[in-house]
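Here, each number is a calculation from the coordinates, and none is a lab measurement. Keep in mind that what you see is a predicted model, and the values were worked out from it rather than measured. Cβ atoms are built from the backbone, for glycine too; each structure is taken alone.
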Structure I
Amino acid sequence: MLARNGNETKIAWSFWGAFGFLAILVGLNADVIQNIDNIVFNSLVRIDNPSLTAMFKIVALLASPAVSVLIIVIFSGWLYLNHQRTLGLLALTTLLGGDTLALGFKYLVHRARPVQPLVTDSGYSFPSGHVFGTILLVTILLAIGLPFITSSCKRVSLIGLGVVWILIVMISRVYLRDHYASDTIGSWLLACGCWYQAKAWYGRWRCHVQDYLMHLSHRHF
């Protein structure tokens with residue numbers, strides 16, 4: 001049910017290498033990063049208005065890490081009930097493990113959030129937890145869920161909606177002055193790396209876990 005090409009580990013490390021390079025530039029406060037962040041920030045300041053702020057605050061709530069975890073728990077439970085236990089385990093462990101990794105990098109890079117935010121938040125800025133969780137969640141839902149949908153039109157529509165939602169969340173985090181643009185790019189790179197590495201590991205342990213789960217089922221009955 002999960003498409004693989006055998007190059008997942010190489011692709012994962014390509015994304016992680018780019019993320020590591022970006023993290024170093026962010027940690028050094030490189031001029032190129034500051035310039036890009038300022039350009040994006042100034043562009044969004046021009047469209048600042050109460051209605052847009054209210055909308056993006058709702059987006060921030062819906063895209064929070066807690067909501068992403070809740071959705072993945074429900075999705076994993078659905079997979080389990082539909083006899084796709086290893087896929088359910090993949091979905092759950094990938095998001096939870098990824099969130100833990102992203103949180104670790106926040107403390108490692110130790111980047112302060114932008115000043116004068118439109119929403120009150122705590123913690124460090126790089127990478128964005130909202131963006132990371134959203135990208136990984138959407139990727140997991142589409143990669144695992146689309147094969148269950150037979151209509152090609154619906155599949156394309158869901159992919160389009162997923163991409164649009166990711167972009168909205170990325171824009172909202174910068175608009176609300178809770179993150180820099182480079183934080184959202186870092187989240188994208190880290191999330192993609194996590195997904196491809198999870199797929200690589202899944203190909204190695206799927207059969208072993210399936211056998212173990214079947215063994216447990218036989219013992220139970």
Structure II
Amino acid sequence: MENRPSAPSQFMNGLRSAIEDSLEVDADAVINSIKKEAKEIEESNSSSIVDAPSHGHLELCSNVMSAYNNLLPVIGDKDSTLEFISKAMINGVNNLSMRTSLSLILDACKNNPDRLKEIFSWLMDQYGATFSWAAPHQETEDEDSFSIEIQKCYYFNFFSSHNAAFLTPILCQLDSIWFKMVDPQKHGFIFDKSRYQTQGYGAPKCVFPIVMTKKKS
């Protein structure tokens with residue numbers, strides 16, 4: 001089996017590339033400072049680890065928080081720093097391997113809402129006990145739909161506990177990698193962006209709505 005880099009490693013790789021390409025600083029020194037502070041954040045929040053997935057969640061959140069703390073004085077303002085880190089996250093995670101895996105998953109669910117729900121439910125289970133979710137189903141005369149709804153999110157809770165909920169959208173944006181790949185003509189369903197919401201953008205829960213339009217007989 002292919003040994004793929006973890007999300008924290010992918011983020012740090014994307015961050016290094018962004019720093020080297022765009023900032024007139026010693027990239028090694030900045031990355032080392034980010035890693036050092038991230039490790040301190042991780043150690044001071046070790047009580048949030050309740051299972052293997054939450055260890056990865058903590059590492060990723062610690063890296064993001066440390067990156068913000070270290071890059072804000074360099075870049076100079078909050079919005080520009082958030083934009084810089086967000087782009088680094090996307091560029092690090094949104095690689096060919098990721099897109100290939102997502103493409104295969106979406107193709108396997110063509111015109112099959114039950115299969116789609118089954119796969120997304122399995123994927124959510126991989127996030128572990130620090131996420132809680134449901135997958136309510138709705139059916140009307142015209143469409144068959146379900147939503148992955150997340151009531152408890154480790155990322156949002158972690159950043160909120162550090163008065164840094166504004167960092168959560170850096171991770172929320174990763175959702176766009178897969179829902180932008182949904183092709184209604186090819187897959188037979190849509191991701192309904194009008195119903196999409198996340199806690200990172202102020203919603204009470206995260207909602208990922210999948211809609212399959214029924215064919216008229």
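In table form, for the structure just shown:
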{"read-out": "Which of I, II leads on mean projected area of the Cα convex hull in nm², for residues 33-80 alone, largest value", "value": "I"}
{"read-out": "helix-only ellipticity at 222 nm (-39500 (n - 2.57) for each DSSP H run of 4 or more, over all residues; to 500) from the coordinates reads -17500; which among I, II", "value": "II"}
{"read-out": "Structure with the greatest value (metric relative contact order in percent (Cα under 8 Å, 6 or more apart), set I, II)", "value": "I"}
{"read-out": "Per distance in nm of label points 7 Å out along Cα→Cβ at positions 25 and 153, the highest-valued of structures I, II", "value": "I"}
{"read-out": "Among I, II, structure where semi-axes √(5λ) of the Cα gyration tensor in Å, for residues 17-104 alone as derived comes to 34, 22, 8", "value": "I"}
{"read-out": "For 11.6 (mean count of other Cβ atoms within 10 Å over residues 113-120, calculated) the corresponding structure among I, II", "value": "I"}
